[in-house]
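Coordinate-derived values only; no laboratory data. Keep in mind that this is a model prediction, so the values were computed, not measured. Cβ atoms are built from the backbone, for glycine too; each structure is taken alone.
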Structure 1
Amino acid sequence: MLALALDLRRRGHSATVAAPANFKAMVESYGLPFSPASASYERFTEEMRTRPFLEVLRDQIDAQFAGLLDASVKTDVIVDSML
């Protein structure tokens, strides 16, 4: 996703990367705007050890779509990758 956002910016478009919060520093180090979308992958994998898979997956999807809703303000296109 970083490569896509960087290329879009190079071509004159604006791009915001919506990703788990633990990617914020990396995304911003490339000078790209960041919007948190979903819990960290570490949290996701840790919860899979202690909770039923479908319950964890449902919560992850809910969090991801809530984050994308926030990121979609003033957006023409959203490119997403599941989990």
Structure 2
Amino acid sequence: MNMDQELMTRIIHKDKQALDELYHKYIHFLYPLILNELQDTKKAEEVITCLFKEIWNHPRLFEKKFFSTCLVKRCRLLMHLP
């Protein structure tokens, strides 16, 4: 089991520290991508907030082998929601 899978297993069991670890692992990767696309810091922050709320509320949707790809795809979808 890789680190992302371990974190997601902990998140499924509502371990808030695991969510925090996941956030800190990916924020420096995801935020610049989102900000570059949206050119709006407030909207970029909203996308990140929505993403991590979804991870917390529906962690099984993110149990993927290619976890980082899954996160990027979900961010792209969230960026284009009204």
Taking 32 as the value of relative contact order in percent (Cα under 8 Å, 6 or more apart) derived from one of the structures shown (1, 2), identify that structure. 2
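Quick check on the output: -16000 is helix-only ellipticity at 222 nm (-39500 (n - 2.57) for each DSSP H run of 4 or more, over all residues; to 500), derived from one of 1, 2. Which one produced it? Present the calculation step by step, with values, prior to reporting the outcome.
Working: 1: -16000; 2: -25500.
Only structure 1 yields this read-out.
In terms of FRET efficiency 1/(1 + (r/R0)^6) of positions 11 and 43 (r between Cβ atoms, R0 = 25 Å, to 0.05), which of structures 1, 2 is highest?
Details: 1: 0.15; 2: 0.50.
Biggest value here belongs to 2.
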Assuming 16.5 is mean count of other Cβ atoms within 10 Å over residues 3-10 as calculated from a single structure, say which of 1, 2 it is. 2
If mean projected area of the Cα convex hull in nm² computes to 5.4, which of 1, 2 did it come from? 1
Value 1.6, calculated as distance in nm of label points 7 Å out along Cα→Cβ at positions 19 and 51, assigned to which of 1, 2: 2
